[in-house]
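Coordinate-derived values only; no laboratory data. It should be emphasised that the depicted structure is a prediction, and the values quoted were computed from it without experimental measurement. Cβ atoms are built from the backbone, for glycine too; each structure is taken alone.
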Structure I
Amino acid sequence: MSEPTPHYLYKRHSVAVRVMHWVNAVAVLALLMSGLQIFNAHPALYWGKSSYTGADAAFAISARRAADGTYEGVTRIGGLEFTTTHVLGVSRNGDRVEVRAFPAWATVPGDRWLAMGRRWHFFFAWLFVVNGACYVLHGIVTRRFRNHLLPTRRDWRSTWSTIKDHVLLRHPKGEAARRYNLLQKLAYLGVMYVALPVLLLMGLAMSPWFDTVLTGWVDLVGGRQSARTLHFIAAALLVAFTLVHLFEVVISGVWNNLRSMITGNYKIEPQPGEER
C-alpha cells in the first residue's frame with residue numbers, strides 16, 4: 001500500500017477577506033437578478049441621449065407571433081437576429097408561457113415588480129460599494145494588493161506558459177499553488193480597476209439626481225442611454241468573470257477552494273524536491 005501524499009494547510013485568507021468575499025457574492029447575485037428585472041421593463045439598449053429618437057436599438061430582446069399562433073423569443077444584436085424561445089423573450093414559468101425578456105427565475109424580488117426591483121438594486125449597490133471600499137482599504141493597509149496581485153517580472157516572463165496551462169486546464173501544484181498566476185492577477189485587477197468603476201459610474205449616470213450635482217458630465221459618455229448600455233456591458237463582463245471563476249474553483253478542487261473561503265485554510269501537497 002502506498003503512503004498517503006504529505007500535505008499541509010496554510011492560511012490563505014484572513015477573516016476580513018472571507019467575510020467581504022461572501023458579502024460580495026450575495027450583493028453581486030442580488031444586483032444581477034434585480035438588474036435583470038429592471039431591464040425587463042424596457043429590454044433594449046441604445047447609444048445616445050434618448051431611446052425616443054427613433055434610432056434602432058443596438059441590442060433588444062422581444063417576442064413575435066409565429067405562424068402557428070404561438071410566440072417565439074427573438075434577440076437582436078445590431079442587424080443580427082436569433083431565435084431564443086424558452087431562453088430569452090419567451091420562457092416558461094411553471095405551466096405558463098410568458099412573454100418577457102429574461103425568465104422569471106432569473107429576476108428578483110418579484111414578477112414584473114419594477115419599483116421594488118429598483119429599491120433592491122440600489123440597496124445592494126450601496127452594500128457592494130461600501131464592502132468594495134473596505135476591501136480596497138484592507139488590501140492597501142495589509143499590502144495584499146502589492147504582495148499578491150501586482151504582476152512581477154517573473155510573471156511576465158511566464159506569460160506564454162501560463163496561457164498554455166490554462167488552455168490545457170493544468171493548475172499549479174505545490175508551492176506554486178500559493179501564488180496567483182499572471183492571468184489571475186490581470187483578471188482581478190481588470191475587474192477591480194476597470195469593470196467595477198465603469199459599472200458604478202455608469203449606474204450613477206442614469207440617476208437624474210447625480211446629473212444635477214455634476215451637470216452635463218453624462219454627455220461625456222454620449223448620454224444617459226449610452227451610460228445604460230455601458231452599464232449593461234460592464235455587468236456582462238462581471239458575470240463572465242464570475243462564471244470563469246466558478247469554473248476554475250470546481251476544476252481546481254472545489255472543496256479545497258471552498259474551505260479556504262470558509263475556514264481560511266488551503267491544502268498544499270508539496271511536489272518532489274520541495275520542502276515545507
Structure II
Amino acid sequence: MGVKSSGVAVKRHSAVVRATHWIVVLCVTILLMSGLQIFNAHPALYSGQQSDFGNPLLSMQARVIDGQPRGITKVFNREFDTSGFLGLSNVDGRPTARGFPPALTIPTGQDLATGRRWHFLFAWLFVATGLLYLAYGLFAGHFRRDLVPTRSELASIGAEVANHVRLRFPRGDAARRYNTLQMLAYLGVIFVLLPLMVVTGTSMSPGIDAGLHWLPEIFGGRQGARTAHFIVALLLTLFVLVHVVMVLLSGPVNNLRSMITGWYRLPRERNPG
C-alpha cells in the first residue's frame with residue numbers, strides 16, 4: 001500500500017459555528033444533569049393529562065425484597081432490578097432511594113429548587129444560542145452549503161452506512177465536507193429533536209399552559225409532554241454518545257482542533273501501489 005501525500009489543512013468551521021457548538025455543549029450538559037435532578041423529585045412518567053400512579057409508563061423506586069433494599073425500574077409492565085444505579089444508589093456508603101444516581105445530577109444532593117433554577121437559566125441560554133445559530137445558518141448559507149446533501153450523496157447513503165459499519169471514514173477531498181449520514185443526523189437534531197425539546201419543555205409550564213392551553217394537548221396533556229421531553233432527552237443523549245465515539249474513532253485531535261480553531265487537516269488518501 002502506498003500513501004498519497006495529502007494532509008492539506010482546510011477551513012471547515014466558521015467562528016459562529018464553533019462558538020455556538022461549545023455553548024450548546026455546555027447548555028445540553030447542564031440541562032441534562034439538572035433535568036435528572038428534577039426527574040428525581042418524582043421518578044415516574046405517564047401519558048395524558050393526569051398522573052396515573054398505579055399504571056406509570058416508567059418508574060424508578062426502592063423496595064425491600066427479602067429483607068434487602070433493591071432498586072426497581074419498571075417499564076410498562078416489566079420490572080428490572082437496577083440496584084446501585086437506578087431507583088437505589090449508594091450515597092455516602094448507604095443505599096438511598098434515588099431515581100438517577102447523584103453523580104449524574106446537578107446539584108448532587110436532592111434539591112429540586114436548585115435543580116429547577118439551573119435548568120431554567122441554561123434553557124434560556126440554549127434558546128438564545130439556538131436562535132443565533134439558526135439565523136446564521138439561514139442568512140450565511142451554512143445549512144445549504146454544509147448540511148443539505150445533494151441528490152448524488154443521498155443516492156450513495158447505502159455505501160455510507162456500509163463504510164461506517166466498517167469504520168472507514170472519508171479521506172482526501174472527500175473529507176472536505178460532512179458525509180451524508182452526518183448531514184442527515186445533524187439536520188434531524190437541529191430541526192427535529194432540539195425544537196421538540198424546547199416545545200415539550202415549554203408545554204409543562206403552568207404559565208404557558210394558561211395562555212396556550214392547546215400546546216400541551218399536542219402531546220396528550222402535561223404528563224404526555226413530560227414523557228415526550230424525557231424521550232427526546234434520551235435520544236439527544238444517544239446522539240451525543242454516538243457523536244463522541246465517532247470523533248474518537250475518526251481522529252480526536254484533528255476533529256477537536258477543527259472545532260476549536262476552524263482548521264481541519266484532510267486525512268491522507270491511501271492508494272494501492
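Structures I, II were compared on relative contact order in percent (Cα under 8 Å, 6 or more apart), and the highest value belongs to II. Taking distance in nm of label points 7 Å out along Cα→Cβ at positions 10 and 154 as the criterion, the top-ranked structure out of I, II is II, with the highest value.
Given a value of 22.6, 76 for Rg and Dmax of the Cα atoms in Å, point me to the structure among I, II it was derived from.
Corresponding structure: I.
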